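The structures considered in this document are given below.
Read the figures in this text as sums done on the coordinates, not as results from a lab. The structure presented is a predicted model; accordingly, all values stated were derived computationally and were not measured. Cβ atoms are built from the backbone, for glycine too; each structure is taken alone.
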Structure 1
Amino acid sequence: MSDMYIDDILTGAENLLEAKELKNQLINIFANRGMVLHKWCGNNTELIEVSENYDFSDSSEIKVLGVYWNPKHDCFSFRVKIDLHELNTKRDVLSTIARIYDPLGLLGPVVAKAKIFLKKLWMLKIDWTDLLPDTINREWRQFVESLQVVNDININRCIVVEQPEMIELHGFSDASQSAYGAVVYCKSITSDGKMLVHLIASKSRVAPTKQTTIPRLELCAAVLLAKLVHRVSKL
């Protein structure tokens, strides 16, 4: 049940045999209740069998809880729609930032920079419909143009090696006068020494408008990290 999200089931298995068995169990369980699971998708072609009763997606890219997933390459990607205007308002800025959907924080540095820019607009007391000053507008346009690179980023879904003997979580936090953040990595090691380190999640917060010391912001970052590690460790 922990793998169910409203009407979606996102799950996996250690190997192909277990995955096939899991698929059959899901089909039978829901069939007993008169329900049919449809739009199946998997990262192994043997799981996607042609069937008269079930619709197995052959799409090269699908959405998984709002995040794009490429089953063939088993990686996540991002699709940020960019509207580049000559002149911009604070409303345009917020609209663009809201399009960066990143629930895991895989684009943490990008989102943090956008938040810092929005804070600058608040500090300048710019109204929602006011045009940005020329220097600020040029800075924003440069940022928006750089967002095109986000659409080329691919991140592997698998975060551990096969048959790991040991799995560790490593967390880091830091702060500056502009913002503070935390990040968690997964380190997995096999019995023969093969190792993989992979980003799991990150969180960032913009520093308060009221002047705050770096040590205090670093403490805020440490608290943010503790909460993030606790959340990740429960998954």
Structure 2
Amino acid sequence: MDTSAFRQKFRSEKIPRNYSGLFHLILNFSFLVFSTLLALSQVFELKVWEIMAIPVTLVLGNLVVFTLHRYPLHRPMPFFGFSYKIHTKWHHRFFTDEKLVFDLTRDFFIVFFPTWIVLGFVFLVLPGIYLLLSPIFSANYVFLTMAMGSFYFLSYEVVHFASHLPEDHFLIKIRFFKFMRDYHKIHHNPKLMRDCNFNIVFPFFDIIFNTYLSPRKQNASSNISS
């Protein structure tokens, strides 16, 4: 089954009739923006050392995304069967390197995280972070960690969405989004998806773990093979 046929089948069988892609986008972004701002509003009289919560959380977020994406989302593992199916069997069949762009706002169903995951993050993970860190660190450090966790999740959704936009979209004129789109496009090559370019917001841990394949190298290897 080619990609176009799979998309038609997926839309008719998996996407609910009353689904609204724009409502999905608004819900996800609203909860993540609100939780980021709410946590930041609890920060007062910030000390210099507490600012370390920002880079620490962003780097840890990058590592979490890399690890989950490289392993359970692309390799069948116990307890992650449904996640593997959604990501590898659905998302990577719906989007390939040759057909990377969504056609309809209804396709947001397979672009963004399900809203229940966002709600779980906001109402379970963030309070869990607070309970875990508050006995150890200052309130400012804890709330900055929570804010950056939400901000990273929001950044993930934005960058991943931009990576599935048309190449001539105004956002892709911005060098960063152009770079991340080209980088993510390589990951959607069915022959490469289990091997490289697992980060979304920035390829920090792909570089560290030598799973980064640059668009230049990919183009060069494609030219050689052809």
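Determine which structure produced the value 4, 15, 24, 22, 15, 11, 6, 2, 1 for P(r) over Cα pairs in 5 Å bins from 0, in percent, for residues 102-157 alone, calculated from the coordinates; the candidates are 1, 2. Here the read-out was taken from 1. Each of structures 1, 2 was scored by FRET efficiency 1/(1 + (r/R0)^6) of positions 86 and 110 (r between Cβ atoms, R0 = 25 Å, to 0.05); the highest score is held by 2.
Computing FRET efficiency 1/(1 + (r/R0)^6) of positions 142 and 174 (r between Cβ atoms, R0 = 30 Å, to 0.05) across structures 1, 2 gives 0.75 for structure 1.
29 is what came out when relative contact order in percent (Cα under 8 Å, 6 or more apart) was calculated for one structure; which of 1, 2 is it? Mind dumping the intermediate values first?
On the way: 1: 14; 2: 29.
Working through the options, I get structure 2.
Where does the value 18.9 come from, among 1, 2, when Kirkwood radius over Cα pairs in Å is the thing being computed? Label of the originating structure: 2. Taking -10500 as the value of helix-only ellipticity at 222 nm (-39500 (n - 2.57) for each DSSP H run of 4 or more, over all residues; to 500) derived from one of the structures shown (1, 2), identify that structure. Answer by label: 1. If distance in nm of label points 7 Å out along Cα→Cβ at positions 190 and 214 is computed to be 4.3, which of 1, 2 is the source? Computed on structure 1.
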